[in-house]
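No value in this document is a laboratory result; all are computed from the given coordinates. What you see is a predicted model, and the numbers here were worked out from it, not measured in a lab. Cβ atoms are built from the backbone, for glycine too; each structure is taken alone.
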Structure I
């Protein structure tokens, strides 16, 4: 299992290769869909940190705090990221997630995540409630047609 920082660094590097910088908002949504779809397809989490239901959608708190100083601006890719940290099969998976969900704006991804029942159920219980893996597995299967 990876850390959220490993996966985020992969997405940030991928975006930079495509001459894009990801905002914290967009990065958070990519992390959410990566975690949920990985849970469904592999039966285990992609990364160990929890995802919480915040006002603007699902958030990995540790990752948010690491990059919050960029505000709504783009986050540069790390210069020291080692792509070998992530195995080939998982790189292919992350590339699919990026291809499918990365095409959308941060605001569109926020809207999309707000339509997810697993986010709604957690958010209705109170801001910053953990979104359970069971909820993600139960409700994110609709995205398998995309990935």
Structure II
């Protein structure tokens, strides 16, 4: 059974932030969680940003790994089934953030964690997170 290593998680944070710089994004906050939803690595850039960025980034990652699908797909489901979204919010103690930017991390076919990114548009957050995952030699599932 493959596990997400601390080294891989730190690479994901570093490379996600680098991709944000390359794209000219606002300062990013990046949270990497393992397959059980526990925080493995975290980074928050200097500069302006909303006080809730850490919780948003972590919520995107936590929701993705908790459901086994990206936060983008969770958001799509919630739009079609709002009552299910309410149930997810309750079941996760409000920790789930159902917008793009939470990306599943796979090693082969196995889910080993997720990255959550917050700070720019949700689409840009997602793009930066995918780059971080790929730089760590893992597979991103959006």
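If distance in nm of label points 7 Å out along Cα→Cβ at positions 24 and 56 is calculated from each of I, II, which structure is the one that comes out at 0.7?
Among I, II, the structure yielding 0.7 for distance in nm of label points 7 Å out along Cα→Cβ at positions 24 and 56 is I.
Between structures I, II, where is distance in nm of label points 7 Å out along Cα→Cβ at positions 16 and 64 highest? Mind showing how you got there, number by number?
Details: I: 2.5; II: 0.7.
Checked I, II; max of distance in nm of label points 7 Å out along Cα→Cβ at positions 16 and 64 sits with I.
Comparing relative contact order in percent (Cα under 8 Å, 6 or more apart) across I, II, which is largest?
Values: I: 34; II: 31.
When relative contact order in percent (Cα under 8 Å, 6 or more apart) is computed for each of I, II, structure I gives the biggest number.
Comparing Kirkwood radius over Cα pairs in Å across structures I, II, which is largest?
I
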